[in-house]
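Each in structure tokens, the structures are laid out below.
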Structure P
Amino acid sequence: MTDLQVSAQAATSRTAEDLLAQMTLEEKLAQIVGFWEKEDGEAVAPLQGEFETPRGYDEVTKNGLGHLTRVYGTRPVDADDQARRLWAQQRRLVTGTRLGIPAIVHEECLTGLSAWKAATFPTPLAWGASFDAELVEEMAALIGASMRDLGIHQGLSPVLDVIRDPRWGRVDECIAEDPYLVGTVGTSYVRGLQSTGVHATLKHFIGYSASQSGRNFGPVHAGPREIADVLLPPFEMAVLDGEVRSVMSSYNEIDGVPVAADPEIITGILRDRWGFDGTVVADYFGVAFLQLLHHVAGDLGEAAGLALKAGVDIELPTGDAYLDPLADAVRSGKVDEALVDRAVLRVLRQKAELGLLDATFDDEPPSGVDLDSPEHRRVAARLAEESLVLLSNDGTLPLAQPRRVAVVGPNADRPEALFGCYSFLNHVLAQHPQAAVGLEIPTVREALAAELAGAEVVAVRGCAVDDEDRTGFDEAVAAASSADVAVLVMGDHAGLFGRGTVGEGCDRDDLDLPGVQRELVEAVVATGTPVVLVLLTGRPYVVDWALECCAAVVQAFFPGEEGGRAIAGVLSGRVNPSGRLPVSLPRSSGAQPYSYLHPALGGDGDVTNLSTVPVRPFGFGLSYTSFTHSDLTVDAEAATGGTITARVRVTNTGDRAGADVVQLYAHDVVGSVTRPVAQLVGYRRVELDAGESVEVELVVPTTRVAFTDRSGRRVVEPGELELWVGASCADKETSARTTLTGGVHEVTTADARWTTTTVR
């Protein structure tokens with residue numbers, strides 16, 4: 001670690017307040033914008049290139065600079081070479097500007113540092129499937145260490161949007177449909193990243209995933225109760241429990257008001273209610289969008305004023321609105337310069353935390369940083385293995401030493417199929433086809449051939465991910481007909497803005513497998529050869545038909561660089577699957593949006609002729625062993641402002657070791673407003689040998705069942721709670737009841753508590 005990467009408590013000879021007092025207006029504005037060195041064709045953000053007049057680094061930085069945008073993550077560059085350029089740029093800021101303040105360097109890091117040859121981990125939906133917050137924290141610490149070593153200060157992750165509609169393209173960036181699972185896993189990511197001295201950035205505050213019809217940038221019609229009880233809690237946990245240092249405002253509007261222009265959200269909730277004292281950054285071009293897309297500002301200067309007043313401190317990725325347009329608005333009296341000062345002070349305080357106010361960059365830049373070390377690989381492999389969900393199995397899995405295996409499908413031998421939209425491979429390298437991948441990425445076909453060393457593995461593509469070409473069907477059918485088992489690897493291709501079947505700007509009208517993939521599966525099934533369907537996707541699809549006709553179905557949510565080996569391990573039996581669905585497996589496209597957190601009338605009943613029950617519920621996942629949950633006991637009574645202690649016995653009743661995810665759910669029997677029929681309030685992964693039994697204790701703050709009452713207060717009401725543990729939210733294998741006593745407890749920020757669990 002170089003001398004500039006010091007702890008947040010390090011002493012500095014210059015204070016943010018002193019520097020602000022010395023600044024001209026132009027120097028202030030320079031501190032609240034980014035600079036992005038990009039070229040034609042490098043479109044990695046929405047409507048990129050629509051705004052700023054291209055300007056060189058020297059021109060943009062003559063008065064200083066707030067952020068350097070995606071120095072390593074815009075194109076494939078050698079890390080050593082780019083570090084030398086970065087150090088030169090930072091020295092230019094230190095020695096060539098009046099106040100000599102270096103820039104914050106930020107990068108994307110959703111599935112690992114978004115840089116050429118850097119480790120690529122499973123996508124966040126796989127984190128949720130693992131139900132392993134501790135492992136996610138370990139992964140984030142590795143990502144942060146790589147970033148810190150390269151002189152990067154801030155990561156634009158994690159995404160804490162709660163999944164509301166699987167048709168939305170950015171589902172693969174999200175963790176789950178349950179706010180508690182999102183909050184615990186996301187906060188663990190924050191803790192891991194920030195433990196290395198790199199600041200995390202929560203995305204996207206707030207409501208982005210609840211867009212109309214699952215459309216990117218779509219307006220949000222969520223009511224205040226849904227916002228308070230479902231969408232806000234993960235962010236609140238990451239702010240209060242994770243002490244996150246940065247938050248990104250979202251693109252969307254809520255009830256007609258764009259979030260980036262809403263002081264009630266960005267200042268009122270985030271700062272005044274939760275006490276957040278870090279920086280708020282705009283999602284890329286989000287300030288300019290107030291004029292261009294939302295039409296709530298007449299020009300960029302007015303847009304800048306609205307965003308600053310709301311509490312957006314930093315315009316990313318460039319200074320389209322916060323430079324010349326804002327300067328004109330301040331000088332004309334349309335925008336109060338005090339708003340600029342407020343934002344600048346926050347940025348300078350962040351730079352002080354990062355040790356940048358006294359940094360000189362006169363040391364040597366880093367070289368030889370191993371961005372994909374054996375430790376990266378170990379964690380990537382373990383997380384991939386834990387995230388795989390076995391949806392069905394007639395006993396065909398694990399494979400029993402087949403002599404000939406047909407591996408069929410568009411994702412069987414394609415490295416990109418293992419990665420999400422914000423992986424460097426799909427996000428950046430897709431626009432640089434001449435560049436080498438730079439990573440070892442065994443495909444499913446390659447990994448399975450290595451795993452089943454004694455078998456003949458025949459690979460046939462069969463069809464593409466998303467076109468109508470069926471000319472490969474005959475070859476696929478022939479290969480399957482002569483095989484002992486056919487492994488069909490289907491699913492998505494992650495991309496940007498219509499260049500994929502899932503990803504940012506890649507929304508869906510339906511939830512059928514893209515293209516002619518279903519037809520190919522059905523054609524192979526018709527051969528009579530047992531079919532194992534592997535789904536490499538970034539969202540759940542409607543696959544009830546496959547669960548009925550295939551011998552087994554494995555769901556993999558973009559499992560990363562070690563995903564091929566993890567899938568091969570599950571198929572061979574080397575890995576015992578332990579992933580659980582972090583999102584319901586939908587019955588139909590027409591049943592969307594759907595959440596397991598629905599009230600009674602949001603499910604099936606006699607009042608409608610259509611079923612909404614998912615094909616597989618939230619929390620579902622099979623294993624090669626079996627588990628029972630018994631003897632659930634809970635406190636007979638608990639104060640509305642207290643805790644509930646639950647104990648349950650978990651037993652591995654099968655013949656091999658495995659991991660179970662203990663899931664504790666609650667239901668408020670009678671509430672002053674309608675309450676969900678099930679709500680996750682605690683969970684724990686438990687590794688058990690065959691025949692082993694343990695008692696798991698979960699201590700649940702009653703605030704976990706808090707909700708927004710009719711007056712708009714978040715409260716815990718007295719009354720009866722039903723609690724249960726089972727194999728999913730829909731499985732009440734063992735249950736108990738408790739009574740919350742005392743008066744109505746109004747929830748405050750002091751009530752925020754991290755989960756505590758004990759296994760004995």
Structure Q
Amino acid sequence: MRYRLLIILLAAFTLALQAKNTSNGFAIVIDSASYRQAENEVKRYAESIEADGLKTYLIIDRWFHPDSIKQELKRLYHVKKNPIEGAVLIGDIPIVMVRDAQHLTSAFKMNQKRDWQQSSIASDRFYDDFDLSFDFLRQDSLKPLFFYYSLRPDSKQTIRSDIYTARIKPLEKGKKDKYAQLRDYLTKVVDIKTNEKNNLIDNLSVARGYGYNSESKVAWSGEQLALKEQFPTLFNPGSYVKFMDFDSYWPIKPYWMNEILRPDLDIMLFHHHGSNDRQYVNGYKSGSDVNTSIENIKIYLRSKVSSAVKRGKDKEETISYYANLLDVPRAWCEEAFDPVLMEKDSVMNASLEITVDEIIAISPNARFVMFDACYNGSFYEDEYIAGAYLFNDGKTVVTQANTVNTIQDKWPDEFLGLLDHGLRIGQWGKYTHFLETHILGDPTFRFAKNATDDFDINDALTTHRNDNRFWRKALASPYVDIQAMALQMLYENNDPGISDLLKKSYFESPDMIVRLQSLMLLSRLNNDTFVEVLAAASTDSYELTKRYAFDFIGKNGSEDLLPAVAHAILNDNTSKRVNFKISSAYRMLNLDKLETELLNQSEDLPLYAREMLDNTLKSIRSANQSKKSDILSISDKSISASKRTSEISRFRNHPASDEADILLSVLADRTDDPELRTAVAEALGWYNYSYRKGYIIEQLQQLVSAEPNETVLSEIKKSMNRLSGQ
């Protein structure tokens with residue numbers, strides 16, 4: 001069936017603004033019902049975009065199928081005059097639920113046998129990355145807005161979006177109906193873009209919730225230093241920067257709520273855990289005094305006991321169980337049924353999180369809000385946190401958030417300093433997103449340029465996108481994020497000297513941001529230079545660079561990097577998150593040789609207390625024993641296929657280079673369970689940082705011609721493309 005779209009070029013607006021000399025376009029995609037309800041507001045919104053130098057195209061979706069929309073966006077991207085640089089999807093535009101592409105997310109790894117609504121990823125990469133190819137599976141019978149697609153094996157297996165996209169999707173359960181929300185929101189956007197054209201970024205706040213990044217103070221301080229590099233004038237007199245850690249005050253929620261109400265707040269960065277309808281702010285009150293400790297235990301017991309009884313457990317048995325388990329007075333458990341304490345606990349629990357309803361009840365004013373949290377951007381739900389900030393009476397006009405869970409150990413502030421140069425938020429998001437990451441709200445929104453140079457970042461990323469000579473010159477910029485973007489573009493344009501340039505940039509740059517960018521791009525090349533820089537990055541002054549270094553060291557698996565691991569264990573164990581990355585790498589390293597290296601380095605090292613080293617050696621030996629035992633189960637056909645498959649799935653998080661041969665041998669055994677072999681083929685696709693990547697690709701190529709099972713063959717081809725960087 002062929003799907004069609006009604007395209008309306010907003011010629012009146014274009015003709016009225018010819019003096020702007022626009023070179024790029026922007027697409028507004030909207031469903032017909034929303035357009036009928038908000039036609040005037042949409043036209044004024046389009047005028048505001050044209051006033052900022054972009055020609056607008058209006059696409060009214062009357063046929064309701066993702067393929068049709070993507071086809072038209074692709075056509076508009078390739079037109080000779082005014083090609084689009086981005087698009088916004090307004091209202092009830094089909095939501096693509098992606099399957100078989102978990103490697104394109106930061107953390108999502110769910111068994112796809114589970115309910116499709118839960119095990120698929122809502123993603124607009126379908127619309128903005130034209131090199132990603134999908135097979136249409138079906139439309140959801142209960143939620144007709146959902147369309148399920150599978151990433152094809154012959155598709156590109158990495159994200160490199162051609163345009164930027166954003167969603168403007170009102171809440172189904174807002175304080176007004178969704179069309180009133182849409183009208184009010186578009187009116188707000190136009191007003192702010194009209195009245196705040198000269199608004200510089202001079203007010204930025206950062207908030208960190210409990211449990212984020214293991215509550216590492218080293219990681220927290222590292223981000224503050226990095227932001228000073230990215231926003232140098234923001235730390236000058238006359239500007240206002242605030243960092244609010246969760247344990248600065250208990251509960252911190254009122255302070256966060258007051259902060260987002262500030263009329264002059266430009267950017268709010270949230271780092272915390274979350275769900276579609278909640279921001280998790282605090283845990284129980286921390287403290288070393290006896291009374292706080294006892295009270296926390298009581299709160300814990302009241303929660304556990306009452307929850308168990310609500311699920312049908314016997315009241316007396318439950319009380320006895322927890323009293324004996326923790327060796328506490330029985331009376332502490334019986335408090336679970338005290339009406340006064342139940343009410344007190346309810347109030348206390350409400351103080352630990354921010355809900356959708358609470359945001360709807362106030363007026364958030366931060367113009368841009370970033371949610372570095374799971375599920376806060378779940379626009380496919382009836383209500384979602386990021387939407388509550390947008391569809392409100394406040395001044396928040398754009399957010400970035402995630403549709404599913406997201407990893408903590410990522411670079412959330414990457415390229416953020418470019419917003420200080422007037423970069424459109426959509427363009428920023430285009431270079432920072434995973435499959436689950438989305439801009440919600442107006443992607444054309446930007447702050448006034450707060451730099452003295454004549455560098456036009458929006459023009460650079462469109463008109464000069466493929467101009468390596470231009471980007472080589474940009475490396476001389478005094479601004480770290482422009483240097484970082486120059487490296488990014490030279491990498492994307494396959495500059496012939498990119499590897500040497502990245503090495504030079506890492507070893508010679510005094511800037512943390514430039515060094516981290518060099519490491520991140522070298523990780524995609526995965527060559528000898530990458531290993532050389534990895535060893536140096538393990539002692540970098542920027543905590544996030546070290547964190548990434550040890551993540552890459554484990555996944556690379558080269559024995560040349562073991563001295564760096566041993567050195568860090570002995571000399572750099574104050575960052576909880578770096579320590580976590582090192583311990584997580586154990587299953588991917590040669591632990592016999594690591595232990596030898598550790599003992600050699602510690603032999604002449606003066607240690608005040610050897611206890612820390614001894615505990616580490618115990619952990620290494622325990623991990624080594626477990627690893628050797630577990631690996632044998634993979635090829636043991638006397639063990640059930642489900643248990644073997646479960647063990648194989650570990651390699652997605654821990655792709656141990658030295659154990660790739662065992663996986664390859666199971667994959668090559670065509671008498672083995674096909675579903676298990678498919679899981680093996682998929683697991684091998686996670687070896688993209690391995691020093692044995694080339695060898696694995698060669699082995700997979702040899703298996704392709706003789707593989708009779710289409711499902712297994714499809715997964716082998718997909719993994720080959722992933723490892724090849726396709």
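Bear in mind that the values in this text are calculations on the coordinates, not laboratory data. Keep in mind that this is a model prediction, so the values were computed, not measured. Cβ atoms are built from the backbone, for glycine too; each structure is taken alone.
One of P, Q was used to compute helix-only ellipticity at 222 nm (-39500 (n - 2.57) for each DSSP H run of 4 or more, over all residues; to 500), and the answer was -7000. Which one was it? Source structure for this number: P. Can you spot which of P, Q the value 15.5 was calculated from, given it is mean count of other Cβ atoms within 10 Å over residues 315-322? Going label by label, the one that fits is Q. Of the structures labelled P, Q, which one yields 154 when volume of the Cα convex hull per residue in Å³ is computed from its coordinates? Considering all the candidates, the number was obtained from P. Could you tell me which structure in P, Q was used to calculate FRET efficiency 1/(1 + (r/R0)^6) of positions 299 and 403 (r between Cβ atoms, R0 = 30 Å, to 0.05) as 0.40? The structure behind it is Q.
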